[in-house]
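Structures follow.
What follows is calculated from the coordinates using simple rules that are stated; it is not laboratory data. Here the structure is a predicted model, which means the values were calculated and not measured. Cβ atoms are built from the backbone, for glycine too; each structure is taken alone.
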Structure I
Amino acid sequence: MKETFFPNRIIQIIGLLLAALLLSMPFLLFIGINSYSTNELNQIIFYVLVCLIFISISYWVNHHRNQRFNWKFKLVESRFLYLMIVLLFIFSVGVNKPINNLINQIFHFKTELSNPFNRPLAILGAVLIAPFLEEIIFRGIILRGLLTKYAPRYAVIFSALIFALVHGKPLQIWGVFVIGLIFGWIYYKTRSIGTTILLHSVLNLMVQIESFLIFKYVGLETANKLSGFLVIISIPLIVILGKKLLLEVKK
């Protein structure tokens, strides 16, 4: 019965993603492509529509195969949760953002600072809507399906790669891939979709706050100068805390 969960193959996942996009296209035609590109609310509605169609098709197929989602929303113990949040904070502030800054400097990519809190709809989408829907899809459906077909390490890697590629922006892919690996490993070990939703939400909120602080108080030039230093001190901390988390999970 386990192997009948849908989708559980890469080709099925790609096909389901494309089907969700195609079935959502009438919404773009209804509002007009130009309106979509300039209206933040329309972008959020389209995003939610794609996600809901993906989830609905998966639910319909699995329902007819007598497969249940059975998502577990109960959080892991607080000591694990705090450690995970600290790890994500160090990775976001001390590794992901600084390395992206270094890449921008090396390749002379143009970077513009703005106050993210001037866009409340974007904050709502990033902190509440995206974490819930993306964790349901990428961990609760895609990773769960892959775990029935592949060895755990490959299932986590494949799901993280799809998670990164779907986010689209080339500069973000490596960081999103690492985040996908972390969330995938957490889901595999705990089977708690509630935990990854909370962590995803906290991470996105931290990114918004970090962007605001750089915009308001630090400045792009100072942030760029600090990038190398932050990476150097953050990686050892991640290794130490990562080992501690692994030991805690094995207890």
Structure II
Amino acid sequence: MQHNDLEDWIRKKAANYGCKLVGFAEINDIVQKEFLKGIEIDGSPAKTAIILGMVLEDPIQDAWTQSPLWSRGKNYIDEALAHVATVLALELAKQGFPSRPLSYGGAYLKHLAVYAGLGIIGRNNLLITPKYGPHIRLRGLLTYASLTPSKLLIGKFAPCAKCPPIPPCIQACPAGALTATSQPKENHSNSKEPHSPRSNYKKETCHNYSLAHLKEIGPFTYLWCRACEEACPIGKENLIKG
């Protein structure tokens, strides 16, 4: 199978499983060291990272279940994404391209998604995509196949440029985990940075607040705080629920 045909096949296969976003990132030394944490395939660096994105249409998709019988919790949309990544990895291997899915927390998926042309990291510290904003979830896989890298949105997409000095995401954060330390610039579209002007994100503050305010929706099943994501206006018009 020619590479162009292989890329089309990957996109169509992922779309059949519900992935509306697919991007390819070339694995260079920087990507391997900074964002993949040294993850390889059978002891050798992969050539391409395939990043998959599913749209979060309803908060229930983002529910976490933590049974006392399980060693780790499970998230509905993440389990669906993990299945797609595993299927693609197995089928690529059958075609002669050793591949492996990336485990949750095994790599910096937001940054890999930027280099796979899916979006830009916004002031809410989330990946923001042009069509769906931050309302997506990510997974990925590594492959030996040399696929054409997706075109980057760096310098072309400035999701936070028109936000006020204190943007909606920062105003909405109930934990105070985001503070405006820099102002968005109208000319940020000329920037070569993979993110918007950054807010000061306090990861531990966010995590502790979320743990203390889990919303129970069923036995051992909870929703985490998504206030900053829900406050972002980008992409809401493209969601089924608006």
Structure III
Amino acid sequence: MEHLKKSEMALIAKIEASYSFLSRHDWFHLLMSTKGRIVTFVNPYSYSILRGTNLSDKFDLVFIDGQALTLLARLLLKPKIVRLSFDMTSMAWDVLNYCNETQVKVYLIGSNQLNIERAAFNIRGKFDKIDLCGIRNGFFNTDEERTSAMEEIVSLNPSVVIVGMGTPIQEKFLLDLKNLGWNGIGFTCGGFLHQSSESLDYYPSIINQLHLRWLYRLIYESHSRRRFFAFYPTFAFKFLRDYLYYLRRG
């Protein structure tokens, strides 16, 4: 129980520290020009998963994805907290555009083989100078196959790795990759690669304008519906409890 409380407090502390970093005017340039950083994003589902682990404490930055969690965090942590997600309505555009302009090597891993190939095709169509040095699906039959994939990435030495395997698998993969000696900039991306296999502009513009991405996914993605009913009804209570414990120990 004590370990659980510490991990919950660490996640809140990491989120708060990440948005302090974001307050710098040059935060994006600093992020992309500093080697050895790994970044993840939490929504109510992934927050509920990560709060019971020590994974987030090992990440350099943890940002908030999702309007509900963003609003709650503004009330309790910092009023200037903004939604940051690895999709084309947020950080994915900035990161991919940076990689396109600087022509640094990028590795994509996640989803199934057909989807990752389609996602890579669509990304190259939008960012014609981007150097995708490798792509791979996010499924492994054995631990040896997983290790082999990481060794290939280390050998290729991309500046940026984007991992879309779902929480907590994607976080564990990035951490293990870093521990294996890779020293680039890593981002988890959840369902971005799967979504990008259809289109980089996954959400209709009116959905983005009204901040109804959650509802769009609820209607069109069966796995999002399962997660919504399993985790969302209790996440606010969990976040509030973690925050109060953080205050007492802070």
*asked:* By the measure FRET efficiency 1/(1 + (r/R0)^6) of positions 61 and 165 (r between Cβ atoms, R0 = 25 Å, to 0.05), tell me the structure among I, II, III with the highest figure.
replied: III
*asked:* As an exercise: Cα extents along the principal axes in Å, for residues 13-100 alone, calculated from one structure in I, II, III, equals 47, 42, 22. Which structure is it?
replied: I
_Source structure (of I, II, III) for mean count of other Cβ atoms within 10 Å over residues 45-52, computed value 24.9_ = II
*Parent structure of the calculated result 3.6, given that distance in nm of label points 7 Å out along Cα→Cβ at positions 29 and 229 is the read-out and I, II, III the choices*: II
_Computed -7500 for helix-only ellipticity at 222 nm (-39500 (n - 2.57) for each DSSP H run of 4 or more, over all residues; to 500) - originating structure among I, II, III_ = II
